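See the structures that follow.
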Structure I
Amino acid sequence: MEVVYEDNHIIVVNKQSGEIVQGDKTGDRPLADVVKAYIKERYAKPGSVFLGVVHRLDRPVFGLVVFARTSKALSRLNDMFREGEVRKTYWAIVKDAPAEPTGRLEHWLVRNEKQNKSYAYDHEVPRSKRAVLEYREIAHTDRYHLLEVQLLTGRHHQIRCQLAAIGCPIKGDLKYGARRSNPDGSISLLARTIEFVHPVSKEKISLEAPLPDDTLWQALGTAIVDG
């Protein structure tokens, strides 16, 4: 487990692909339990450790996850996420470039619980929720394109579903139309940065996840720096 930031009220970790943030029907050990064990050992905490799950990332996704270490921080962070006061930026690798290098996508998403999948429509339909994001291409190789995505709403599989809807499924994301899987079972989606005002100290927090240890990620990341 890689800790990116911690203090008395919050802890931010860099989630790896394959890890689940919170327990599910698989019975696999969730990241939340790993973080609790880390806190208990590091600070010699007696008894049970409080840890609040504020938001989640899909299992095959990499990147930053924020947890609350106190009930005060959990309550305030929940409000901040709900009110859109937390700025999250994602990086996604796609094989097919979007028609425009920058754009704003608006769809209506319907979640299918049995399939654990969302479907995008260009108009409101029954049980749908409005989904909006903005993207821009920030680097490319001969075969792949790196998009920076800013979420303006938070819907189930939103980035995955909306990019697929414009013909740009994320690399490795078979569920949403990628041609083949990634060898490690990941999809090429990274929760790259997160910015928010600390729920207790009111200090501005700005954090960045490292790039996955992968040749393509490193090549695209270098292309941005050199560009």
Structure II
Amino acid sequence: MKTNRTIPCIIVDDELMAREVLVTHLSKINNITIVASCSTALEAFNIINTHNIDLVFLDINMPEISGISFARSINKNIKIIFTTAYRDYAVEGFELQAVDYLLKPIAFERVLKAVNNYFEVYGESTSTQTPAANTTDFMFVRSDRKMVKIDFNAIIYIESFSDYLKIHLQDETIVTRETISTIEARLPQNQFLRIHRSYIISIKNITSFTNEYVNILNEALPISRSYKKDVLKTLEQY
């Protein structure tokens, strides 16, 4: 390896054994520091929003948010090494400019080669970057055959309808084909709150709340039982 710089990385895989294998392999490699081992993409988003991460070892076939969706949503300065049991995703992986694509079961020699590939291309020139979620106050979503800029401050609440979303803004409503979990992971956590499997709200626009509902401007949105404890705990901090 041509650099003395230590590379902070995370592992993202819903299978415990797969994560443990990678932890074992990576612990043998100099210049790699494992910041976190995550079982979900949402957990991984929390890490990259609070730590400087350069490299992600990322499973593709995960519940709620796939590795492909996750890779498309994060700062492009954070590099990806995909890990999967399926060859079918290889094309998508390389279209996302992945450093490498590892097929399970993954041998140490293959991990070492992938890490060396990373250092060969990025080891000397890639600087540690703060993730985009910490430096931007907007996101782009696809709507009506174009990418539309959404300012976080303009969002009132987001509503899920099966395979599409309505993003209610101050002066319009944007419809996009996204899952609510994917959008949730792209939002600043200190500004938005998931209160129901179908609703995410802007905290600053809340006018009042009870144990059952959040009133946001002229709308009363339900708090579901599964989210109630976390919602009330969060709101009572303000």
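Which of I, II yields 16.0 for mean count of other Cβ atoms within 10 Å over residues 34-41, as computed? Each step should come with its number before you reach the end.
Working: I: 16.0; II: 19.1.
Answer for the origin of the read-out: I.
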For the read-out FRET efficiency 1/(1 + (r/R0)^6) of positions 10 and 122 (r between Cβ atoms, R0 = 30 Å, to 0.05), a value of 0.20 was computed from one structure; give its label from I, II. I
Relative contact order in percent (Cα under 8 Å, 6 or more apart) - structure with the largest value, from I, II: I
semi-axes √(5λ) of the Cα gyration tensor in Å was computed and gave 30, 20, 18; which structure, I, II, did it come from? I
Computing P(r) over Cα pairs in 10 Å bins from 0, in percent, for residues 58-169 alone for each of I, II, the value 11, 34, 32, 17, 6, 0 comes from structure II
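Could you tell me which structure in I, II was used to calculate distance in nm of label points 7 Å out along Cα→Cβ at positions 82 and 194 as 1.8?
I
Mean count of other Cβ atoms within 10 Å over residues 50-57 was computed and gave 21.1; which structure, I, II, did it come from?
Checking each candidate, the match is II.
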Which of I, II yields 6.2 [mean projected area of the Cα convex hull in nm², for residues 98-145 alone, calculated]: II
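Could you tell me which structure in I, II was used to calculate helix-only ellipticity at 222 nm (-39500 (n - 2.57) for each DSSP H run of 4 or more, over all residues; to 500) as -6000?
I
Taken together, the values in this text are just the output of simple stated rules run on the coordinates, not laboratory data. Values in this document were obtained by computation on a predicted structure and should not be read as measured data. Cβ atoms are built from the backbone, for glycine too; each structure is taken alone.
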